[in-house]
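Undergrad: So, here come the structures, one by one.
Each reported figure results from applying straightforward, stated rules to the coordinates on display, with no laboratory input. The structure presented is a predicted model; accordingly, all values stated were derived computationally and were not measured.
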Structure P
């Protein structure tokens with residue numbers, strides 16, 4: 001499946017718009033997973049853990065988006081928009097939306 005943030009695919013013709021698809025993943029306290037109490041105050045380690053958590057949650061969310069587009073027999077998703085929220089408590093939420101399309 002092909003994903004793009006633009007409204008079309010270069011050198012590919014969209015023959016049908018199948019509808020809006022989305023994926024969302026929310027994980028609580030991801031940024032502290034596997035960290036010692038001391039490491040929670042080491043900002044370099046903390047931010048590395050937050051970055052890893054965001055990537056993991058983002059990948060799960062893209063998989064959900066792909067699964068939902070596949071249910072519509074889509075070949076791709078255009079106009080993808082990614083929203084991320086990170087709370088002070090370490091919760092990570094990622095939401096991805098786009099339009100499922102059928103390609104020629």
Structure Q
């Protein structure tokens with residue numbers, strides 16, 4: 001039979017502290033970058049949501065020959081119910097004359 005290695009040596013305290021130091025530095029570098037871009041991500045998702053609502057308004061206008069309100073879009077199934085605000089909390093409005101969708 002082959003002899004099994006009997007090397008029971010583990011990591012030393014110094015090696016473990018160096019690894020923890022490296023992990024801590026990486027965390028300290030990455031967390032501010034993630035939080036800094038959070039607002040940018042919310043703004044981009046709000047713009048995408050406005051574009052999606054604009055598409056639904058256009059589809060509603062083709063089908064019903066009139067400019068809808070948010071409530072009409074919800075009740076006719078063009079938008080999910082109770083989901084008419086941007087991910088960043090901004091409200092969506094539809095101009096009743098032009099049908100332009102804005103967030104604010």
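Undergrad: A value of -10000 was computed for helix-only ellipticity at 222 nm (-39500 (n - 2.57) for each DSSP H run of 4 or more, over all residues; to 500); which of P, Q is the source structure?
TA: Source structure for this number: P.
Undergrad: OK, next. Which of P, Q yields 17.0, 56 for Rg and Dmax of the Cα atoms in Å, as computed?
TA: P
Undergrad: Okay, next question. A value of 47 was derived for relative contact order in percent (Cα under 8 Å, 6 or more apart); which structure in P, Q was it taken from?
TA: So the calculation was done on P.
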